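Down below are the structures I want you to see.
Here, each number is a calculation from the coordinates, and none is a lab measurement. Note that this is a predicted model, so its numbers are computed, not measured. Cβ atoms are built from the backbone, for glycine too; each structure is taken alone.
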Structure I
Amino acid sequence: MYDSHIHSIRNNGENIYINLTGVPEDDIAQELGEYTCVASATGTSAMALYSFNIKEVTPPVIPPGMRMPPFITTFPSREVLFKFYSTVVLPCVATGIPEPSYKWLKDGQDLKMSSRITMDPGVGTIRISSANKYMDYGEYQCIAINPFGEALSLVVTLLQTEFIFNTPNEPINIARLEGESLKLVLHEKLTSIPTAKYEWKVVDRVTNVGSFLQTSARIAVDQTTGSLYFANILPSDQPTGNNIYKLYATNWFHDATYGGAPYSLLVTANPNKENRAPARMVPEVEQYTQIAMKGSSTTIKCFFEGLPTPTVEWRIPATGPPPNRIDCTQQSNTECLITAVEYSDEGVYTCTGRNSLGAVTVEITLLVQSVPTFASAPASSNATAGGYKSFICRPDAVSQANITWYSNRREISRENPGSNRILISEDGTNLTVTQLCKTCQGEPATDLQVFQCKMSNVHGDTYGSAYLNVIDPVVIYDRGDVQDVIVDPIIGEKLETSFTCRASVDELISDRLELAWWHRGQRVCESYTHVIKNNGENLYINLTGLPEDDIAWELGEYTCVAGAIDTCASAHSTFNIKGQSPPGRV
């Protein structure tokens, strides 16, 4: 795979960026599926593979003629980055019958379309041209609307990327004795959105030509601050000739690298240098707490100064990540990289710096947090008039989220549910609508609507959306003229009978009505004894010539069950065949 208008490969193949915005539907279909990363060593047979997937969101199945409140199937990610004066595309597509219309909110207020902000025809996707942080930075939310409800997308933050590095003209002169430790810091102002990646080089102060500094157990770069650390200085650390140390920051979104923080280092030989036990450099404290987001990658780091150079040892908690998700060999064992962080990765990670004169430890308590995650999310449903329907909005045990419910975008609560037929549980996780009606007396005028729950914590919001579609109940309106039949199982005359069962259902799902007959706990099927006609409306039973025991089995209650496929709507009616001897028979 190569760079294209859809694919961008960065950092020597470590990152692939895929942008399907504005791509035709057929081309998007080509981009779905499995992507495989193949890592190999040139000239060897060593190789490893890892696969990733892009899957299409499957919208709910829409039966023909069904009325349905809106359901948003395509929406932006939580954060969208853009370059100054570029065009930003925020997708929003929803299903619904009739098809929904759309509008957007920006910072909670209606967003007006203009020559600069336009909406694609037939969908809610908007395009913002000449985007800039002064006019367009903020929180955006898509709303899909039809006569039966309103649906909200999650809130997306639009953020302009920046990369500003103010560099001094002259390097800072540093002098150190051989064996001492050293920290070179980023002393200029750096603004980078997204976060920059840091590397140090030894370069010519005029031409900036040089080579990257190789990290080791003795030399480390802190990717959080950009600082360069030496556990102990060697005479060879002094650049030769006109060379200096210089920090280079790279912003992948801008595909740009700036150089700054120049240092000139003078190292004085020290034949009387004394060895010393390890001491903490990163971090400088004995204990600290680090927060990682579930599903992301995080790096735990330790770096020690000392002479001779300390080695670093790690101890992982018993419930920590398995070997395929943690690598503590990063930067010569000074960093542990944990991928796809899970709640079970929480615990105390201990690193020890050790040399011949002693050892020192750092304890890092890793806490795993996340934006709210569903344990149970509300699900769309067709429910029968007169019944009830419950929706569940339950966060996982760790999210510690507050729950807010909305009905057609209007906030409701346990204290103010908007209807005396809407009940919200004390913990907010359950919403139940009772006495369902398609056309209701009072407010709301109908129970066809969209319910949404918002789970919120310090890291953001997660929305769950479900539509409620109310259908008329199934009614058996015709049971024919015969409900009870009495037969004499001994008489050899012709024994035939028939039952009729006609039902009606909501006109919008009439094509899904199904009639079935049951007897003695088993569904009645076509046989030489039973004939079912007119899509189940008529059951013909012929017992003529059957043995007495078989006739006895056919006696009893027959139940007609009328139901609508894929719904809970149903009705039933019973019929009977009774065996009885005529008067005077012995």
Structure II
Amino acid sequence: MTDRTNLPAKTTSQEVIAHTGQGSSLVMRGMAAVMSSKDPSLAEDYDALYRQARNAYNYIIELGDKTGFGMVWTRNDLDDLKDALDVFQRLADSQYGKAYFPLSLLHSGGRSFPVHKEHAQNYARLAFDWCIANQNQDDPEIWHDLGRLYWLGEVVEADYEQALYWYQKAAEREIEKAQYDLGAMYFNGQGVIQDYQQAILWYLKAAEQGHTRAQYALGAMYYSGQGVAQNYEQAVFWYQMAAEQGNAWAQQAFGYMVENGQGIKLNYELASFWYRRAAEQGLARAQFYLAAMYNSGQLDTQDHEPAKFWYMKAAEQGYARAQYALAVMYKNGQGVTQDFQQATFWYLKAAKQGHVRAQYAAGNTFRQGLGAHQDYEQAALWYEKAANQGHAEAQFYLGFLYEKGQGVTQDNEQAASWYNKAAEQKHATAQLNLGYLYNNGLGVTQDDQQAAFWFLKAAEQGDMQAQYTLGIMYDNGQGVTQDDQQAASWYGQAAEQGHAEAQFNFGFMYSKGRGVTQDDQQAISWYRKAGQQGETRALDKLKELGVSSREKIDPAAWEKLNEFTSNWKTTE
């Protein structure tokens, strides 16, 4: 790679102005000098002029490849590329063949560069024909460009074997971008059997010449352990090397490792520094991570304003995770005025890209009518998309909609199916509802043992309704062997969580000495708790135990009990 310090620098010129408000580059000044000169030797010095433009072009494309890395180039990058395009255009007009290929790529455009498909196709054809005609020249750059043309497959059918051949030929002559491209072909198994060892070999050759994308690729392989033993220290080494040369993806990756203390000491401030470097180059992922650091309070104090700013930057580039995070901020009113409609807008943006939590949130939005008109059909649609990605909550709610016939045709079999998927993922309420379906034979063959199985699963996760129901099943010997101790145990656990009927039943077990040692005081205590929640049977049981006057109960407790039971009817 050409060192940035050796590239032509921008300088002010009053004689040649390439762009309004910008000093022209040495590339453009050189172009103007060549084109205006009457000196034949200078006018013919196209090679030096081409080299200046190509070096600048190669450097910028390497840091932010418009077709591979999705970067948004900075204003300076765009100016430099425009200068290079002007140079290549004038050289091409003079039938300088090496200018055709970069000119075709520039006309292909990118996220921040205009697209001219007809020009791109025309120059790609000229480039291919010229490279074929000059393939026997001792010029490895021609070989690399020919390989690239075969790889792109825009003017000839894509031919990875031919691309591999020409890349290899150029790579063996130390062309670093060819070494990188060759490594990428081995990494992806294009035109050759996938071979991570060969990928590393060629990435390393390019990386040692300073090619930042090769350095980043090496870091990624060491990070994930592809073709090498996982080694965070080596990943840090290569990411940092590329980051310091301006590669935004490496800056983001290095920042991530620093934030998480992987192969390097954890340092939030340093992580945010590198995230910011990449974010300012327009890398959406870095913008997201920087926003998340502000939002989480990792940078001294939680600060929603910059979090919202960077989430918005990434969201506007279509980064789904940022769109979802921005929606959450609008939903909760963090750093912005609470706005359910804006939340819905961003949830849907992310959901349409397949973001599973956004799809689930969109389902909730339409089911609850928050930020959108209540629409069970839309709720079902988004729940199903999230459910198909394995989201347990979405699976549960989709099952619930099928059970109730909301937004979908009522279908207990579908309800059971989705409850089962969520239940297998330890969703307690889905386990409870699936137990009820088995208990009642709805959508499944009636099976008390299966009902008890799922009630137990939910009960063990602390679901009080499941604990109470399981207590009833042990009390009655339904789907399980009758067991007063188990019944009392599960009633007790539900009672402790405030389940009124469980409190009554637990009191009854103490009153009768079933599964527990008989204890009227414990029975009275639990009957009181049940009564205070409006359990009408508790008053009768308290009277049976002789608790029927102010003298036999704490006055304050009596008043509280009366507050809840003033409308009770006595048993005849």
Suppose mean count of other Cβ atoms within 10 Å over residues 303-310 works out to 18.0; of I, II, which structure was it derived from?
II
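Upon calculation of helix-only ellipticity at 222 nm (-39500 (n - 2.57) for each DSSP H run of 4 or more, over all residues; to 500) from the atomic coordinates, which of the structures I, II produces -21000?
Values: I: -500; II: -21000.
So the calculation was done on II.
To which of I, II does the computed value 9 (relative contact order in percent (Cα under 8 Å, 6 or more apart)) belong?
Numbers: I: 9; II: 4.
Source structure for this number: I.
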Among the shown structures I, II, from which was the value 11.3 of mean projected area of the Cα convex hull in nm², for residues 423-494 alone calculated?
I
Name the one structure among I, II that distance in nm of label points 7 Å out along Cα→Cβ at positions 135 and 407 of 4.1 was derived from.
I
Which of I, II yields 14.5 [mean count of other Cβ atoms within 10 Å over residues 335-342, calculated]:
II
